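Each reported figure results from applying straightforward, stated rules to the coordinates on display, with no laboratory input. Since we're looking at a predicted model, the values are computed, not measured.
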Structure P
Amino acid sequence: MTVKISHTDGIQSFFKEAAGFGSDNGSTRLKSIILRVLQDSAKIIEDLEITEDEFWKSVDYLNRLGGRSEAGLLVAGLGIEHFLDLLQDAKDEQAGLTGGTPRTIEGPLYVAGAPLSEGHARMDDGSEEGVATVMFLEGQVFDTQGKPLAGATVDVWQANTKGTYSFFDQSQSEYNLRRRIITDAEGRYRARSIVPSGYGCDPQGPTQECLDLLGRHGQRPAHVHFFISAPGHRHLTTQINLSGDKYLWDDFAYATRDGLVGEVQFRDDSARDVTGRYAELTFDFQLQPATAPAAELRSHRPRALQDNCSPGNS
């Protein structure tokens with residue numbers, strides 16, 4: 001026989017006390033959120049008949065997840081970060097905000113403060129020369145009317161051929177494969193980089209542990225991340241997933257979206273003044289006008305800083 005008590009006045013009063021409603025101090029907003037978390041958690045425990053062993057294993061899992069700095073990875077893997085994009089898309093549609101390059105997830109591996117360049121940048125440090133395929137990445141930033149946006153900031157970051165990111169992989173040099181590029185008078189940006197590799201969750205980590213129990217893989221296709229911003233325009237968080245990758249439409253983080261597939265062209269000529277095979281990727285971006293000054297800025301999500309933050313293990 002299933003026993004349910006969470007709906008009773010006594011339990012509801014207890015949860016309100018635990019959420020701080022008996023005090024005039026603290027955050028009213030947080031109190032409301034915590035109360036809902038307590039109420040919904042109790043219903044899950046009752047409705048799914050969660051055992052004590054299951055409950056405390058879950059608590060231990062959260063401790064291990066935080067200890068490995070993988071919470072940001074798990075919310076991507078469970079589709080919650082993608083849900084936030086879908087929710088914002090729905091809000092935009094309701095508000096009549098249309099056009100522009102689609103948004104998609106940021107992921108947990110951005111690092112603020114990358115070197116700033118005008119028009120063009122070399123992103124890699126040359127450490128994978130002879131191993132990596134050189135990639136020339138370029139395009140333009142436009143408004144929704146097709147006007148090039150000079151002075152836009154293209155903040156770009158990507159993995160190396162091993163699927164790891166500088167800062168989080170301390171074997172790489174500072175800001176390797178991370179740059180900010182200011183577009184020229186034609187709204188154009190250009191970068192010399194390398195073809196990135198896709199990657200997977202750490203097989204021994206708590207995120208993959210969860211995915212294994214769900215019968216899912218933890219693989220991502222090769223991709224390049226972007227923040228695109230310009231005065232008077234809405235900040236864009238997006239990424240390009242590279243064509244031809246096995247996991248292009250089977251991304252465990254659900255980041256691949258229509259309009260965000262980058263068609264990579266491989267060439268063997270000497271037109272780019274590089275030895276051997278190289279790749280070209282051209283991708284243009286369109287920014288919506290900002291409806292308020294705050295829309296020009298990226299979210300206040302906590303992010304790594306090169307100088308004063310220790311790397312995680314995601």
Structure Q
Amino acid sequence: MKKGKFFKSAALALTISALSVSSAGAAGFHLIQKGDTLWSLSKKYGMTVDQLKEGNNLDSSLIYAGDKLQVKKVITVKKGDTLWNLAKKHTSTVGQLKHVNMLKSDTINIGQKLEIPTVVLVRPGDTMWGISKKYGLTVEELKRRNGLNSTLIFAGQVLMVNKTAADKAQGYDADKVVPGLTPHIGYYYTAEEPRRFILQSANDDDYFARIEVLDSNADIRTVKNHAQVELASLGEVTELRTDNSLPFYKGAEFLLHAHNSDTQKNIVLKKVDGVLLKFTIHYRNAEESEGIVPEMLKMLNTIEIK
């Protein structure tokens with residue numbers, strides 16, 4: 001082979017190799033550079049060292065320049081995991097996890113692998129629109145998430161792609177907000193009117209929860225005063241603690257309760273994905289409520305803003 005042809009072939013091989021690395025980067029791989037450590041890469045890609053080791057079958061923290069590491073965050077579903085608690089744990093949303101993993105329902109199975117959106121490495125040819133579409137974001141959400149003023153991005157740039165409550169809630173129009181919920185068997189969930197939705201037992205009309213979407217600038221003190229007046233028709237109004245109660249009540253702005261001989265009612269104000277929601281939970285003053293109400297609260301705790 002002539003010398004000139006050898007250099008052309010070598011150059012072509014290098015070009016092909018570079019293209020392969022770029023493609024690998026798009027698929028969630030990092031080409032290890034001199035000076036890289038698992039710790040520095042874990043910080044860059046929003047992962048832990050253990051996750052990098054597990055995802056690459058590494059027995060130690062030793063890595064070598066020229067090797068490739070998978071940096072896509074993939075978790076294995078464990079017993080007790082739900083899309084809702086995984087979304088909360090990993091700063092994502094149920095909708096985004098379903099979109100990224102092409103799931104048609106909220107059902108996940110033990111042992112199933114799920115990609116968790118964290119960051120992506122921009123490759124040649126990537127656009128803000130293409131990345132946002134892949135990860136279930138809008139271009140504006142992606143820009144806000146990364147503090148960008150334009151849609152200009154560069155190969156090698158790292159972008160955060162996890163969807164946050166702040167992304168969804170910023171400047172929300174209360175008339176267009178839809179609190180999404182999948183009811184259990186024996187219940188139905190429907191919109192009564194804009195801003196107002198109901199979770200209702202199909203077997204007993206005395207068991208229901210009404211969800212109202214409030215304006216983002218609603219005055220919490222005024223909402224609380226109105227709730228106290230509403231509950232007073234039942235009996236003495238009590239404000240309950242939210243820090244030592246069921247998971248649904250944790251983080252609420254307030255939890256008020258009243259009852260009479262037939263009926264009990266709770267009014268709760270809390271933010272869900274950054275949207276202010278008022279919950280009115282109505283149930284019988286009866287022993288059977290001890291089983292029904294916790295089930296309703298479990299469903300309410302899975303609400304996600306669409």
Taking Rg and Dmax of the Cα atoms in Å from the coordinates of each of P, Q, which one would give 25.2, 99?
Q
Among P, Q, which structure scores highest (criterion: relative contact order in percent (Cα under 8 Å, 6 or more apart)):
P
